[in-house]
1. Can you say which of 1, 2 returns 135 when volume of the Cα convex hull per residue in Å³ is computed?
2. For distance in nm of label points 7 Å out along Cα→Cβ at positions 83 and 107, which structure out of 1, 2 has the highest calculated value?
3. With mean count of other Cβ atoms within 10 Å over residues 131-138 as the yardstick, tell me which of 1, 2 scores highest.
4. Could you figure out which one of 1, 2 the value 18.0 for mean count of other Cβ atoms within 10 Å over residues 59-66 was computed from?
5. So helix-only ellipticity at 222 nm (-39500 (n - 2.57) for each DSSP H run of 4 or more, over all residues; to 500), computed for just one structure, reads -9000; which one of 1, 2 is that?
Structure 1
Amino acid sequence: MTDIANIPLTTIDGAPATLNDYAGKVLLLVNVASKCGLTPQYEGLEALYRARKDDGLVVLGFPANNFMGQEPGSEDEIASFCSLTFDVTFPMFAKLSVKGEDQHPLYAALTETAPVTTGDEIMKAKLQSYGLASPAPGEVLWNFEKFLVGRDGQVKGRFSPDVTADDERLQSAINAEITA
């Protein structure tokens with residue numbers, strides 16, 4: 001199993017980082033996009049972060065342009081959009097690829113470690129209704145897919161893009177990790 005804590009990352013403002021910077025915290029990693037039908041989820045993710053950050057939860061946003069060009073902007077444009085539109089204060093990272101030949105090592109490790117997505121049946125059907133092919137097994141389905149990482153640095157869950165921040169399945173998993 002790949003140690004995800006030390007995979008090199010870059011913050012949205014260009015600083016080097018790793019998940020190890022958040023050691024001992026419960027992490028919710030989300031691949032985000034500014035021009036997606038799911039983009040309003042930023043609001044719920046920010047509310048979740050503000051409500052639970054003192055409990056040790058950190059939401060981490062990873063902009064990705066893998067799905068129909070829905071994250072076309074530069075890091076500066078993305079940061080500005082998130083701040084001005086949704087008052088995002090949770091940590092954001094430089095744009096990366098979550099699937100395909102240029103998949104970032106973090107997402108390669110996440111999808112290998114947690115190949116099964118909770119609650120993806122409805123989202124898969126919705127994508128198929130738009131004429132979009134189902135992803136390969138284990139591949140990130142769409143923008144706003146969520147990976148939950150426990151305080152121990154291990155992936156504890158993976159949630160479909162349409163599982164929102166207030167969904168009971170995600171809330172229960174977060175609560176279990178915060179109290180673990």
Structure 2
Amino acid sequence: MKQSIVFFLPILLPLIRAQVPHWGPCPDPPVQSAFSMKKFLGRWYEVAKLPAQFEKGRCIESNFTMKADGSVRVVSSEILKGELRAIEGTAVVQDMREPAKLGISFSYVLPYTPYWVLSTDYENSALVYSCTDVLRLFHVDFAWILGRTRTLPVATITKAKDVFNNNDIDVSRMIMSKQAGCEKDY
């Protein structure tokens with residue numbers, strides 16, 4: 001076991017440095033009951049997040065559209081160094097008994113990563129959580145507060161953080177996303 005950890009450590013260090021690792025396995029928070037992918041489709045803006053290595057720009061948003069095969073096309077974009085950058089991925093429901101537990105992949109060679117919708121009213125806001133266990137010794141997680149608009153009321157953000165905290169998801173390092181000046185030319 002110790003040799004396994006030593007072997008994987010160089011591979012995992014960049015991931016660990018980018019995020020905030022926590023001891024123990026991932027929490028297992030409840031997800032949105034009676035989740036409707038059809039209602040969730042459309043554009044969502046990132047309002048707040050736990051810092052993520054793969055998100056460095058501003059004006060981050062994702063657009064979810066249904067594909068003919070039942071999977072969901074996800075196009076995420078950001079403005080980085082004055083340039084609009086976009087990446088396309090696929091989201092799938094991984095267990096039909098819990099349709100709010102999605103998996104998303106932005107590469108044909110990488111496995112699906114968790115993308116769990118903990119809560120949404122479909123029209124204003126959504127809380128999304130993702131977590132990866134590393135040898136069940138520690139976990140690295142991501143959390144997002146999304147909105148159908150680029151900003152949300154402070155009370156909505158406070159309530160969202162309470163939902164995360166009440167489910168053992170540490171959002172003390174959550175930061176507001178930069179959503180100003182997004183309509184300018186890039």
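1. Structure of origin is 2.
2. Details: 1: 2.5; 2: 1.9.
Structure 1 gives the largest value of distance in nm of label points 7 Å out along Cα→Cβ at positions 83 and 107 among 1, 2.
3. Biggest value here belongs to 2.
4. Working: 1: 24.4; 2: 18.0.
It must be structure 2, since only it matches.
5. Details: 1: -9000; 2: -5500.
Working through the options, I get structure 1.
FYI, it's all coordinate maths here, none of it is from the lab. Note that the structure is a prediction, hence the values are computed from the model and not measured. Cβ atoms are built from the backbone, for glycine too; each structure is taken alone.
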